[in-house]
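Each structure below appears as structure tokens.
What follows draws every value from the coordinates through simple rules; no lab data is involved. Because the structure is predicted, anything quoted here is derived from the model rather than measured. Cβ atoms are built from the backbone, for glycine too; each structure is taken alone.
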Structure I
């Protein structure tokens, strides 16, 4: 990597020419992504705003290249140019390397080793035990790479030094974009984010991002999520989204954020586990995505965002929830509806609605702000206590508390679209959609745990044709009891208990396997992939 004076990690993937050959019997995997053109109407933007969007896309491409380095480690261009099979090359491009992200990160090329759990964040020869015994600065840092020094000891190198060339270039592009921004809050955010890229101090720009309310163009940018670090869940991966706000849909959503403190108080768990009140000024907005890059673009595409992840910012300001409406609609039309026609009993298919899918997805993101961020013993954050299981449990919490919120807001008359059956049945179909993301995904693990928990508690039944029917009353009971279990584990920082939960319930039983096979045989896509960029947008 550039600009690092310490001994670099020798973790680039070694591939012989023979490696550019697909593992046998995986031809069908090459067609699991449905292509979608990522278009949006930009006619309402000024000339300066259009120029700014073009710069933001250029900066996003740098985030994309950096994520390739974090995920794969080798030379991306040399890797992709070695393919003579266009479909196989496209599949490798979607997966950011030779591992199938929606199939447990299994190699899909011959001659390739298993993907390192720590991706390229740690030395290839480092063991988990060695890391845990070692003492060095920024050991659990979000924004540093772990390398060996000249004596072979572990040390952390800040991203701003390790990726200095790329981050300096991205920072300059954000500064140029800020000069074109019509919205002063957005211009300020771009300047602060540009500074963060070269200092590794992201919190000030996170606070600034929380104060943006009226900007029609949105950017989510930098090292953000820790899912790629499956060894410890400590280190953040580079990504970017460039978005345009849908004003009409955003107005529909604005009323929900005010209910967060009330919903926190009503969580089905003992008082100490819900004492940390979320910020009341969190907001909900709908967007059309016009560019994905890096982690957000790898395999399964994000359809909703809940940020920032910084626990201090969350407690002081709450979070912002961005619903990615055009991507969501593409998944609903091309994936969720076909799944429901295959796996949901005919009499309940009328309850599969886009409004329910949108709301379930939205309240999943809202629910990240509920619950508890630091353990009751005061020793640190839930993320630090639960290590590599933190992300899966947090995703499980968000899913289940999202349904809890829908229950409560329907009863209060705040949600006026549809009935509880719509949300439960659409959620059930959504489990099958997300479980297909595989065991290596935090979302996939969370869905397996929940599916098995629901099965044990009678929340659904499966008929002889392999179709599922939701039991509305038992679903409500299971939602409450699973909410209680997850919130308690998080508050206690109980690593042993979450490890046991994932081991026992984070797996696919024979009935679920049969259901997933039926979806594959019906050629239902697992996810979507994008044709995107400045040319698509006419920029």
Structure II
């Protein structure tokens, strides 16, 4: 496409040489009183044909170059989004959401401008400028041409200098936009918290402060950018002055005709755009380079989770064996898990309890392969989980965190997200298992009810049950509930757990919870403290030990009695 575009530019430049030469001949004919009506018609016809030909060739290069730029933008945008989908948790801890969105919007737009306008400016400056210079030297006078282009090297030198400055300034501008974009994203996402704490004015002040800093940085870019046009105008003015002075002398001395001078001035006017294009090219390229560097920095990041090309493609089933000697989070000096061992046969349920920060969710993250840098082995169905292809391993796991992400769609589509091909009956069955079907039936629009952004129109308990329904829809071999019943009342919790027990008689379940009633019927319960297993056994055995589990269970029972069993069961 770019080759076609360059050919179109070349044809446009060649055709553009014709009208000034014809006009010069017409001027000489009128001045010499040799112009006839027939010659006038021929000259005007040739100019009209040239104009129509230029129309066609301009369409050719515009369609090819801008179409090519759009395809390159599409390619890079798809590549970046695919990269986002493949990156691990470490990547998303390093880069904030607003920053990533700025890369995917402003930076890609700057790169697209290089792919479109930059290519046009580069090719047009060379082709149009080159062909015009050749015409000026060959058809008019080479001495006049050399004099007219003497200022051009200074233009290139100053453009290079300013372009280097713009590269640094625009990089800082894009970083400032990333920070501002992230601030806006965080404020909008956390608007409920901001309002609840009465921090609207403080947040607005912080946002305005970041806007002011961003504008200050952008002003430097604009100051540098504004130097290009006056510089080019100055060069053009010097060229015009030299042309008029020397060209006038040549006409007086009969070295060239007045028609030749008119043609030369027309050609010089045609050099205005190539000279502007040179300045714009340096500007566009440096802006694009700054953005390209930022995007490539993202694309060069490697995920720590290796998806083996020859990985096992069968769905894992059977015993989950977890033997981790030690695990440290990246950039964290302390150990998050130490000597955590358990074997969970198919059809059994494991409960994991402990204080906040004890390591419960960390165990789940390793099972989900969010991190692979642990000492030890985790196997599922007799195979190390690292030996499975991710597309075969992860779909066998249904994961429900405490705060599940809901999409800005209706209830039906949010449940069906786990399996886009699920039928209405399958979605309703999953909702019934999570004890949500009755409440959906009471809604005016039923399963077509819009949940709002991140499920804002639903209660915490409803969001958790919807997420459980989504996980159950795929009939996972391993179901992980990571404190996923914290927002429902005791009665609803009992109903959901009873449904799960009946539904998953031959499948494995892991339940992490702060409320011990969620795990009391598990086949085995692990009690964690600071990443260690300090107690283990079933409910009866742990109650007999008179340890942390026993004390916490009694406290929670008393608290439930005081509160009367009330909770968020809506």
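Data for the structure
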quantity: If Rg and Dmax of the Cα atoms in Å is computed and equals 35.8, 122, the structure in I, II; calculated: II
quantity: Comparison of I, II by distance in nm of label points 7 Å out along Cα→Cβ at positions 224 and 248 - largest value held by; calculated: II
quantity: With percent of Cα pairs over 15 Å apart, for residues 56-151 alone derived as 72, matching label from I, II; calculated: II
quantity: Test item: distance in nm of label points 7 Å out along Cα→Cβ at positions 240 and 472 calculated as 8.0, pick one of I, II; calculated: II
quantity: Source structure (of I, II) for helix-only ellipticity at 222 nm (-39500 (n - 2.57) for each DSSP H run of 4 or more, over all residues; to 500), computed value -14000; calculated: I
